[in-house]
Structure P
Amino acid sequence: MHKIGKNKTIIKSRGIHKLNRHKVKFCEWCKNPIPEISRTDKIYCNRKCKQSAYRQRPDVKENIKERNRKYVEKHREELRKYHRNYMRKYRERQDVKKKEKKYSKKYESRPETKEERAIYRVAHKIEKRIYDSEYHKKNREKLNKQKKEYDKTPRGRFSRFLRKQRRRGRVPVEITFEQMKEIKKRDKNICQYCGKKTINKIDYTGGDKLVYDHLDPYGGTIINNLVISCKSCNTVKTDKDVFEFFLLKGEPIPKKILKLLESQ
């Protein structure tokens, strides 16, 4: 960057040019001072400024637009292919995936978005049904693979659990994914019937699998009616009541279970 000192000089990286105050010229584009040279008709400080000023002329702008339009028409397929490959690589990046996930979650949670989706579904019910059936026929293998992968995740296991309870007629089914996490924290992955430590199905390396059991088999799927149980206790209990099960075992009912039964 050029600087004018007290002794009326212009300081540059290559050297110092002493100039008389009246001979200093300023660039018409960047407004920086032009050093003294042999050419007196120079109005731009460098080639960049000259090119920038040239491109801003109306006739040149039109020529550039026309040239760009012709180039795009001629190489349309090549440009599409290039952009597709670029976007595919860009979306595979981990930081971009996180950003997209965060934005989509925020966008989907907006009440305006939910209303728009609901109105659209009602207005295009038949078209959506036809489109979905055709898409499922074409992409059956891909969708089955995605479903298997999703069912292995905690959210997928939770949705499968809810579907199972609704089929069995466990009414009401009023439990959320966060409440299921609370049950795991509350019971500390320990079977509430025999005191055995259970291991989650996904991280299964040995021992008993984690199972959610209903205290009242005919009650609803709610937070106070669910406890963690090992697979063996769950199999023995089947559709028995808690009182019948502990009577069969010949053991007293734990205080924790009695508190849960009272709070229902």
Structure Q
Amino acid sequence: MRRGTIVGVVAALVILYAAGIFAYFKDTGVGVFDSPENPPADRLGINVTTMSIDVAKQQVDLSILPDPQGNLTDDNGFTSKKNISFTIYTGDSQKTVDIKAGQPITTIDVPISAFGNISAYPFDQYSGWISFDSDTPFAVHWESDLQAFHAHISADTKNGSTPLILDADYSRSSSVRVFALFLYLLTALVATVAVTVTICVVFRGYKLEFGQIGWSAALLFVLPAVRTSLPGGPPLGTLADFLVFFWAEALVVLCLITLVRRWIVTQKPVEQTVGDTD
């Protein structure tokens, strides 16, 4: 191998490695949102964190931590100087949270509905909303650090107006999409190899080995295992399954039947040796 070729291969690997690191940092920390843009110093901070997304239930689990700031909090920063209340609205419920003066502040777990179409995996998207209202000036800080999903949070109301309605849109991260597409491509390539081997044996006169039949039979179990390893565990029946997986399985079955038939036709029956009796 020439020196220039080696240098080119090494450079390509370095670029791909750097691209992977860049993709990781691009997928991390996505989904930070603050509203209003210039909140007052004395305010109730509402910190929202996306904890998990269940695409089967079409539900997003949020963790909400009230955080009084400025003159609303004691010196320790963990309790409120006065009683504060705020209301959380979702599509399914309404919840009023009361913060007692001098009492420890705890997080609130709130599920919201997120509607989407999982059959579009890995390009499926989910949308939901949540609203906050309070007599006390407040500001919302929302973070979504889920590695498997990108989050886009936007305000449905004018800056500083109440109630504050927030729209949350979630889509698969770039790493999930790339890996899922890679596995589907791998499935298609393996099926193509099985078809190529079958064509070479049947139409081009290549010698048929029994191991080729065993290899084709093993693929019938390998491909479903690859399918179940897709990130996020999408249910069977997505659009990509109809475009790739089902066709790959069907082609492997067809190749296996063709190779078995070829093997039976080309094999000679064992001749009975002299001296054998019925």
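All of the numbers you see were taken from the coordinates with simple rules; none came from a lab. What you see is a predicted model; the values in this text were computed from it and never measured. Cβ atoms are built from the backbone, for glycine too; each structure is taken alone.
What to note about this one:
- Answer label among P, Q for the case where mean count of other Cβ atoms within 10 Å over residues 130-137, calculated from the coordinates, equals 10.4: P
- Among P, Q, which structure scores highest (criterion: distance in nm of label points 7 Å out along Cα→Cβ at positions 98 and 234): Q
- For -17500 (helix-only ellipticity at 222 nm (-39500 (n - 2.57) for each DSSP H run of 4 or more, over all residues; to 500), calculated) the corresponding structure among P, Q: P
- Given 1.7 for distance in nm of label points 7 Å out along Cα→Cβ at positions 154 and 186, calculated: source structure among P, Q: P
- Which of P, Q yields -1.18 [log10 I(q)/I(0) by the Debye sum over Cα atoms at q = 0.14 Å⁻¹, calculated]: P
- Given 18 for relative contact order in percent (Cα under 8 Å, 6 or more apart), calculated: source structure among P, Q: Q
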